[in-house]
Structure P
Amino acid sequence: MKILINAYACSPGMGSEPGMAWNWVSNLAKFCELYIITEGEFREKIEAVVPTLEQGKNMHFYYNPVSEEIRKMCWNQGDWRFYKYYREWQWKTYLMAKEICSKEKIDVLHQLNMIGFREPGYLWKLSKENGVPFVWGPVDAKDKFPVAYLDGANIKTKRFMRLKNFLTGIQLRYSGRVLKAARQASVVFSASSNSQRSFKKYMRIDSPLLNETGCYVQEHPVTDNSQKETFDVLWVGKMDFRKQLALALQTMVSIGNNKFRLHIVGGGDSAFYQQMAEGLGI
């Protein structure tokens with residue numbers, strides 16, 4: 001089976017969107033031949049690793065690079081200017097996909113990432129034109145950021161998140177391309193139960209749950225830690241407001257047990273959270 005995959009961010013040895021796409025394609029390539037269109041920021045990493053993989057012969061990468069300025073917009077989450085350039089990128093990717101389909105007998109078109117619902121790309125359009133089944137997801141389409149999490153946020157953040165919630169509701173209801181992509185898809189995978197509810201509520205679509213981080217099987221030995229003196233919890237993520245590290249720190253205070261240890265791994269404003277932890281006395 002030949003699958004054409006649109007994965008804007010894809011890289012080995014990383015987490016978040018790039019790591020999600022890499023784990024997906026590197027495991028799917030064990031069973032299918034893949035034609036992967038990606039942005040190209042991580043081209044050197046990809047081309048260093050693919051030849052070392054047994055399934056690498058089934059991984060054909062095509063690059064659609066953008067400028068460094070646009071890359072900075074992409075990773076500066078909250079920079080809405082990025083969506084203009086991202087939409088342009090998706091259109092060029094559609095043209096590249098069309099060219100690939102003219103040379104290869106593609107069996108499935110897959111819009112993989114970025115996982116946000118706002119930009120569904122144009123593979124759905126290609127599917128409509130050539131009759132090749134279209135798959136979308138996993139998709140993050142939750143309709144609201146929990147307003148309870150806004151306690152303690154500054155005024156700017158509160159206004160931004162409330163505005164985003166309002167716009168998200170409008171986009172889920174009325175975005176033409178989102179509706180067209182969802183209706184053209186043979187299946188839409190939801191990245192969360194909230195996303196499932198959104199697809200059902202706004203588009204009358206039953207969307208199977210498939211978390212983007214759980215796309216391959218791993219085996220880990222079971223270790224008996226019952227005799228440990230401490231209970232260790234690992235928090236992993238970007239240290240910004242949306243990830244609610246502050247809530248984890250406050251929970252540690254509420255537990256009030258010095259045998260609980262919270263290990264924090266991630267990038268972002270670590271100094272702010274270190275200061276918060278010290279202020280909380282943990």
Structure Q
Amino acid sequence: MINKITLTKKLLAMYEKIQETASWLKERMTTSPKTAIILGTGLGQLASEITDSYAFPYSEIPNFPVSTVEGHAGKLIFGKLGGKDIMAMEGRFHFYEGYNMKEVTFPERVMYELGIETLFVSNASGGMNKTFQIGDLMVIDDHINFFPEHPLRGKNFPTGPRFPDMHEAYDKSLRDLADSIAQEKGIDLKHGVYVGVQGPTFETPAEYRMYRLLGGDAVGMSTVPEVIVARHSGIKVFGISIITDLGGFDVPVEVSHEEVQKAANAAQPKMTEIMREMIRRS
């Protein structure tokens with residue numbers, strides 16, 4: 001429980017917004033989810049797997065930002081997946097849309113107030129590991145943060161310590177569970193490091209090569225801020241990327257948002273199968 005007396009005016013205003021949003025949702029929720037999912041670009045198919053569902057458009061939720069990117073439906077869904085109560089964000093918010101990091105990560109603050117304990121994060125990303133192919137699924141083992149603003153900048157929000165540990169941002173037990181399920185179902189899972197960048201431009205061939213030299217396997221424009229705030233709030237995280245394009249190789253390849261969506265759509269069934277079973281077993 002947060003002690004409001006210890007908050008600065010700025011943090012108090014933020015906390016009151018979070019509380020207002022969480023209270024609005026609690027008044028309307030008929031389920032009690034402990035698990036949340038963020039569905040990235042072109043990854044909305046999993047939403048159709050949610051049973052006994054009810055949803056709220058972001059535009060109706062107090063203080064919630066609104067998705068402006070094609071492929072992000074912009075609604076908060078509640079229901080059951082894998083036999084468990086879940087909530088799912090069909091569409092996320094990006095720094096490149098003009099939101100600040102407090103706004104980008106506002107949903108994770110609300111999740112904490114709603115009692116979420118585990119967060120599944122998905123995204124579409126560009127692969128720069130030469131063993132990757134378009135349509136591969138990459139479990140995120142770690143990340144490199146290249147965003148120009150940090151979501152925890154400013155006075156510490158008291159859901160976690162001033163200097164949170166990030167040595168295991170992505171929960172190892174959940175990663176191991178994903179591997180076990182993939183092996184059972186004959187699904188090839190890659191593992192790697194996700195590089196989070198601002199966007200909205202896709203990477204140049206030189207940038208792809210630089211990120212690869214620094215230890216990255218895939219690059220995208222989301223996920224990292226959300227994961228940082230979730231971990232700061234004590235929420236366990238599992239992250240997975242669909243490799244929707246390739247870069248940094250000898251022959252440069254032109255990339256479009258439409259092609260990214262198409263590749264993500266094609267790989268969705270495999271991701272959905274793994275996530276559904278992980279939620280069932282976790």
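What follows is calculated from the coordinates using simple rules that are stated; it is not laboratory data. Nothing here was measured: the structure is a model prediction, and the numbers come from that model. Cβ atoms are built from the backbone, for glycine too; each structure is taken alone.
Comparing P, Q, where is Kirkwood radius over Cα pairs in Å highest?
When Kirkwood radius over Cα pairs in Å is calculated for P, Q, structure P comes out on top.
When helix-only ellipticity at 222 nm (-39500 (n - 2.57) for each DSSP H run of 4 or more, over all residues; to 500) is computed for each of P, Q, which one produces -13000?
Considering all the candidates, the number was obtained from P.
Please state which of the structures P, Q yields 4.0 when distance in nm of label points 7 Å out along Cα→Cβ at positions 90 and 274 is computed from it.
Comparing all candidates, it corresponds to P.
Matching task: 1.11 is the computed value of Rg/Rh (Cα atoms, Kirkwood Rh), for residues 178-225 alone. Pick the structure from P, Q.
Derived from Q, not from the others.
Figure out for me which of the structures P, Q the number 0.95 belongs to, where FRET efficiency 1/(1 + (r/R0)^6) of positions 10 and 122 (r between Cβ atoms, R0 = 30 Å, to 0.05) was derived from the coordinates.
Traced to structure P.
Can you say which of P, Q returns 116 when volume of the Cα convex hull per residue in Å³, for residues 66-161 alone is computed?
P
Figure out for me which of the structures P, Q the number 1.2 belongs to, where distance in nm of label points 7 Å out along Cα→Cβ at positions 34 and 210 was derived from the coordinates.
The correct label is P.
Given a value of 25 for relative contact order in percent (Cα under 8 Å, 6 or more apart), calculated from one of P, Q, which structure does it belong to?
So the calculation was done on Q.
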